[in-house]
1. Upon calculation of relative contact order in percent (Cα under 8 Å, 6 or more apart) from the atomic coordinates, which of the structures 1, 2 produces 17?
2. Suppose you compute log10 I(q)/I(0) by the Debye sum over Cα atoms at q = 0.19, 0.29 Å⁻¹, for residues 180-227 alone for every structure in 1, 2: which one lands on -0.58, -0.98?
3. In terms of mean count of other Cβ atoms within 10 Å over residues 156-163, which of structures 1, 2 is highest?
4. Taking distance in nm of label points 7 Å out along Cα→Cβ at positions 132 and 172 for each of 1, 2, which is largest?
5. For the read-out helix-only ellipticity at 222 nm (-39500 (n - 2.57) for each DSSP H run of 4 or more, over all residues; to 500), a value of -22000 was computed from one structure; give its label from 1, 2.
6. Assuming 4.0 is distance in nm of label points 7 Å out along Cα→Cβ at positions 108 and 276 as calculated from a single structure, say which of 1, 2 it is.
7. Of the structures 1, 2, report the one carrying the highest value of Rg/Rh (Cα atoms, Kirkwood Rh).
Structure 1
Amino acid sequence: MEIRKVQISGGSSYIVSLPKNWIKQTKIQKNDPVGLIVQRDGTLLVTPNIKGEKIQKVKEFEVAASTNQTYLLRCLIGAYIAGYDTIKIWAHARLPPFVLGLVRDFTSNAVGQEVVEETETAIVIKDLLNPSEMPFDNTLRRMSVIVKGMHEDAVIALKTGDKSLAEDVISRDTDVDRLHWLIARQNNLIVGDINLSRKMNIPISMAEEYFLISRIIERIADHGTRIAYNVLELIGKTENAGLIDVIEEASAYALSIFHSSMDAFHNKDLIKANDTILMVKKLEDMCKTISTHALKYESQVAIFIVHISDSIRRIGDYSADICEVIINHLIGEEERVE
C-alpha cells in the first residue's frame, strides 16, 4: 500500500497524486478524465474506464489427438466460469474428431456460449449473453423450481413405478448445473468488474451470497438425482404401502424446509431463516422412521431405501446451510448500514 498525503489547492480543492507506475500502465495522458466511484466500505475506486466498457478476455487451449477429453471439457467449463469472453481451441494440424462433439456438448450446457468461427485447425467460442439480461434472482428462482420438481417427481416415480419419470428426473440435473455455472460466471465477472456490479445493482458481497446459495441448491439437485437412481432399483420391490407413505411424508416436509429457506432469502427474513433451521430436527426423526422400515426388507433392497432416506435428510441439512448464509449476510448488512 502506498501512503500519500492529501493536499489543498486553491483553498477548497483536495488533491491526492496518483502513482506514476499506474499512470504508465493505464496509459493515461495529461487532461484525460478518470472515474471516481465511492465504495460501500468508504474506499474510493479510481478507474480510467469511465464508459464502463468491458475488457475482453480471451483463453486459448491447444489440443492434439492425445488430449484427454474429460480434462478439456473441465478446462472449457473453468474458462466459462472464470468469465472469459472468447475461448479458442486450436491444433497445429487438423483438430481431432472428438473436439467437435465436445464443443457441442459444452455450448449446449453453458448459457450464452456459441461457436462464431470454425476452421480445420481452430474453433472460436464467444459469449453472446449480456450478464444484466439474466438477473441473479431470476436464475436462482428457476433453479429452485427445477429442484423442487425433481424431488417431487422422484417420489411419484417410486409411488407409481414409473421408470421413465425417474429417468427424466436424472436428466434434469443438467439444467440445474448449467444455471449454477451461469451464476458462478456472473459472480466472477462482478468481482472483476466494479462497473458491472453497478449496472446490475448487485454489490460484490451479494453476488457471493447468490453463488454460495446456488452451489447449495445444485447439491440438493444432486440428491434428487440420487433418489431417482435408487428409485429405479426399487421399482417393483417395495410393495409395502407404509414405506411409500413415510417416504412421501418426509420428502414433502423436506421440501417445505427448502421452500422456507428460499422464502427467507428472497424476503431477507432473519427470523424465518432461524426458524427454518429449527425445522430440521423433525426431519431427522422422520428419516429415522424410513430407515426403520428398511429393516423389513432384504439387505440389497434396504440399502437403496436408506440411500433415499439419507438424500431426503440432506435436503434439510442443505436448506439449513442456506439459512446460515442468509443470517451471516444479513448481520453483515446491518453492520455496514450502521
Structure 2
Amino acid sequence: MRFALDATHTDFASSIDALLTKADMPTVIRAWNTGDTGPGLELWQRLAETGVNGLLVPEEHGGLGADAVDLVVAVEQLGRHAVPGPVAETLAVTPALLAQVAPERLPALASGSLATVAAPPHVPFAVDADSADLALLTDGSTIRLGEPGSARASVDQSRRLFSLTASEALGESDFLPAFNLGAIATAAQLQGLGQTLLEVTTDYAKQRKQFGRVIGQFQAIKHQLAEVAVGLEMSRPLLHGAALSVRDGSVDASRDISAAKVACGDAAYRAARVALQVHGAIGYTQEHDLSLWLTKVRALVTAWGTPAFHRDRVVESLVGAS
C-alpha cells in the first residue's frame, strides 16, 4: 500500500497553507474567542473559494466530489493553523449526513456555509452552533435539525459548545460513516497541530539561551523533540492509511480510523507537553500564541470519540478477526 501523496495533493496542501499563512491566524483566533467571528467567517469564505468546503460534496451539488484522502490533506493544513470553527462537522460529517437525508442543502455547504453536529453520547455538544448556518442532531438513526440551547465552556476558547434541541426530522440515516469521517478529520487536525507545535518549539529551542548556551544544544531537549518528531512521523501513515480505507470502502475502515485517531492524538498531545515544557512559564500565558495550539490539542483529543473508545474499537476488531 502506498501512503505517499502525489503532486496534486501536495500542491493543494501548499495552496491552503499559503492562504492561511497570510491570514494572521492568532488574530483571527483571538477575535473568535471573544465572540467576534467576522474575521474567521471571512477566512472560511476564502477557504470555500478554494474548494475546501465542498470537498466531500458531490459535483452535481456544487462540490468537488473528492475523497477521504483529499479531506485529510486539507484538514491537516487547517489543523496546522488552528483554524477556528466546526471544521470536522462542516467538511466531513454534515456532507455525509445531508447526502442521505437532504441533498438539496448541500450547495449552500459547498459555497461556504458552516454546519455543526451533535450526536450523543459520543458527541454530546455541537461546536459553535451560534455561528453555524446549520445544526444537526442525531440519535444514531434519525437526523433532525437542531436549535442551539445553553452554551458550555471548552478548554479551547475557540470551541463554544452548545446543547441542541431537536426540531424538524430530515430523515433516517446510518450515522456510522459520518461519525468515522468526523473522527478521521479530527485526527488530521491533531496531526497538523502537532506538526506546528514541533516546528515552533524547535525554532524556540534554537534561539532561547540559558547558562550561556542555546537550549537546543542540551541533550535532554534534543531527545524530547526527537521523540515528538518520531511520534508524528509514525502517526501520519496510519492517518493516510485510514483515509485509503475509507476511500476504498474497506471493511476495516472503522478500525483503521480509530487507530489513526489514537495515534494522532497521542502524538499531538506529546508535542503539546514538550512545547509547554521547553517554552517554560511563558507557555502557560494566554498572551503567548502557543496557548492557542495547546488548548485546541487538549480539546480535540477527546472530540469525535475518546481515546478509550477508539482503543476499544481497535481491540474489538482484532479480537473479532482472530
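1. Going through each structure in turn, the value belongs to 2.
2. Working: 1: -0.58, -0.98; 2: -0.64, -1.00.
Structure 1 accounts for this read-out.
3. Values: 1: 16.8; 2: 21.8.
The structure with the largest value is 2.
4. Going through 1, 2 one by one, distance in nm of label points 7 Å out along Cα→Cβ at positions 132 and 172 peaks for structure 1.
5. So the calculation was done on 1.
6. Numbers: 1: 3.4; 2: 4.0.
Checking each candidate, the match is 2.
7. By Rg/Rh (Cα atoms, Kirkwood Rh), the leading structure of 1, 2 is 1.
Computed from the coordinates by the stated procedures, all read-outs in this text should not be read as laboratory data. All values reported here derive from a predicted model rather than from experimental measurement. Cβ atoms are built from the backbone, for glycine too; each structure is taken alone.
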